[in-house]
1. Determine which structure produced the value 13.8 for mean count of other Cβ atoms within 10 Å over residues 210-217, calculated from the coordinates; the candidates are I, II.
2. When percent of Cα pairs over 19 Å apart, for residues 194-265 alone is calculated, the result is 34; to which of the structures I, II does this value belong?
3. Check the numbers for mean count of other Cβ atoms within 10 Å over residues 98-105 across I, II and tell me which is largest.
4. Of the structures labelled I, II, which one yields 3.2 when distance in nm of label points 7 Å out along Cα→Cβ at positions 106 and 250 is computed from its coordinates?
5. From I, II, which structure was helix-only ellipticity at 222 nm (-39500 (n - 2.57) for each DSSP H run of 4 or more, over all residues; to 500) = -10000 calculated on?
6. From which structure (I, II) was Rg/Rh (Cα atoms, Kirkwood Rh) calculated, if the value obtained is 0.94?
7. Suppose FRET efficiency 1/(1 + (r/R0)^6) of positions 130 and 306 (r between Cβ atoms, R0 = 30 Å, to 0.05) works out to 0.05; of I, II, which structure was it derived from?
8. In terms of distance in nm of label points 7 Å out along Cα→Cβ at positions 42 and 170, which of structures I, II is highest?
Structure I
Amino acid sequence: MAGRAAAALSLSLGLAAVCGVALAAEEAVKDDPRLNPAEQMGLAAERILVGLQPLADGYLAVGMRGHILKSADGKSWSQQSSPVRSMLVTIDFPTDTTGFIGGHDGTILKTTDGGDSWTLQHFNPEPRRPVIVYDLMFDTPERGFAVGSYGLILRTTDGGETWTQLTPDIEFLGFHNSQIQRLSNDALLIVGEKGLAARSTDDGETWEMLVSPYSGSFFGLNPDDSGGAWVYGMRGRLYRIPDVLAVETQNPMDYDPFMAENVENPEAIQAMGWQRIKTPASESFFGATTRPNGGITLVGNAGLILNSDPQRSSWSILPNPNGDTLAGVVPVDGKLLTVGRQGVEWH
């Protein structure tokens, strides 16, 4: 999974981040007059792309105007037919053949042939507060979650034919949910706006809001193999949660984001169950990946590419003369394949 910081990239590109109530993809929705297929564009691979995903037979990228691009080698890209012109931001493939794409206007698309063709499952261009699906996470082709703007959490148990909106207490806050991941201990973790972090230990039935040391936005997370996660966000902020289940919780109804302050004292942060990771970066992180050697690469604003060593104890910035926003990254044969404001790039 890559390119999960769609919320951050949308803001950096000047795109609205608003949301509404999600509904099942019925025929009436699919016949909406605002629903138009994406246009074929010869330079689509050089335009804004937000989501990037390795496939069994190559790579898939998605972005502005409903563009879906597929490549066998990451160098030559072909535009696939897309039933929407809404901006697409996230991709998840639970199997080699079944995959899902999410994006603006509540768009959720599905493929069962490895990304060669796509069908619309969900579309909700609510005029007051359009839904934006920022992340998708499927455990199986049938069971998955979609999260997004203004507290949106959807769940499906039938491969996306129907979606149920979950309304836990954290929805009361109305924060944008940037990413959802299942951790190695089977817990679910959501991170998002204003330092939001929330866990579920019952497959999404209930959610607990974690006490967070940061009041700015988190744009993504990278799970580890010990029930923890690396969480990244604005202004080069990077944290590690060694054990998500050990973090203290708080009542969302009592939380006041206007009074929240960043915790800077390392001992105080550690007492909360977090660790602040110091890096040489000051730009916001929008995407991350784990490299084959165990290191992490994060990408973000102003063309930022930050690599860790295999032990994740030291960090270095990879020179990038382009200097434009990057949203997704995948390691390929010792190099990095990225997507962002200028489309597909190699580093």
Structure II
Amino acid sequence: MRYVDVQITRETKPISEKGFGLPLVLATSKMVDYKEYTGIEDVAKDFNEETAEYKLFSRMFGQNPRPSEIAVYGFVYDKAADGPTALTNTLNELIKTHNDFYYVVSPEQGDDEIKALAEWINTQDKLYGVTTPNKELAAQLSGLYDNAFIVVHDKPETYVAEGLIATCAPRTIGSFTWTFKNVQGVPAVSYDNTTINEIHKNNASTYINEAGVLMNSRGVVTSGEYIDVIQATHFLKAKLSEYVFRLLALKEKVPYTDAGIALVVAEVDKALDQAFKQEIVADEEGSPLYTITVPKRSEIDKNKIAQRILPDVKWTAVIAGAVEKVEIRGTLTL
């Protein structure tokens, strides 16, 4: 944002509210102006039941919970003539006029297309998910991207990653983990444990039957970070920008005094407190674990004051994370 520069560094590894819950389907079989569907009956007006787009939307709208709206934007994609850059070029044009979506999915499941979309999404504060049958692709992308995740499935036309996005999109960011989630209508893979472990090793997930429960096996992006941590970063960046910008824009003037600086700190505190309430930030005996530091006016370089720039507004927060594995050790004795 022009007036509020927010940078967040994650040290966790060993958009509007509507936007955070809004997926976009980048359709590739026909031209479709940007619109938002509210149900599969809307999709049927543009795509017949035999198209990949209809099947993808059917999976997404078939979840419970599911988004109240799913956006679509379509163009005719010819892989041989256009190449995968046509996908990213189309998205670059779209976000000039419609940028209030957070998730990106597409019926394109080719390796080159997945790589292009994963690279593009890493330049945005958005999330891309895709289903692929190619186990080797996970190894190729492992360690590369914070904003893309892949689900490896021997039946890619089930669109499990896309269904996973649909069932997670309506949930409050910070309140859930992407591991263990059920995607309705999707069968478990036929992979053995060695294959599943290799997929996990390469920072991807698959869809398994664990003790009779059908579930997404792991919730990580290709860089290895957990998806919920990435979302927390996006959420905090958006909220900090929103709250501080509203202060600057709606107040007649924020004076460059210690009192004015305190107004800015209050907005940062509001964003972090919201993150705490959504279980993004951890607590200790009910108190949120974050701190905010800011210089007094007397400590700020006069050139910064002359330029009307408030520097060094810094915060640190302990992320709550989630429990996804439990180790229990016991002893039976006589």
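Values quoted throughout were computed directly from the atomic coordinates according to the rules given, and no laboratory measurement underlies them. Just so you know, these numbers come straight off a predicted model, no measurement behind them. Cβ atoms are built from the backbone, for glycine too; each structure is taken alone.
1. Values: I: 20.9; II: 13.8.
Structure of origin is II.
2. Values: I: 34; II: 59.
Derived from the structure labelled I.
3. On the way: I: 25.6; II: 21.2.
Comparing I, II by mean count of other Cβ atoms within 10 Å over residues 98-105, the maximum is at I.
4. On the way: I: 3.2; II: 3.8.
The read-out was computed on structure I.
5. Values: I: -1000; II: -10000.
Working through the options, I get structure II.
6. Going through each structure in turn, the value belongs to I.
7. Working: I: 0.40; II: 0.05.
Only structure II yields this read-out.
8. Details: I: 4.7; II: 1.4.
Looking at the calculated values, the largest one is I.
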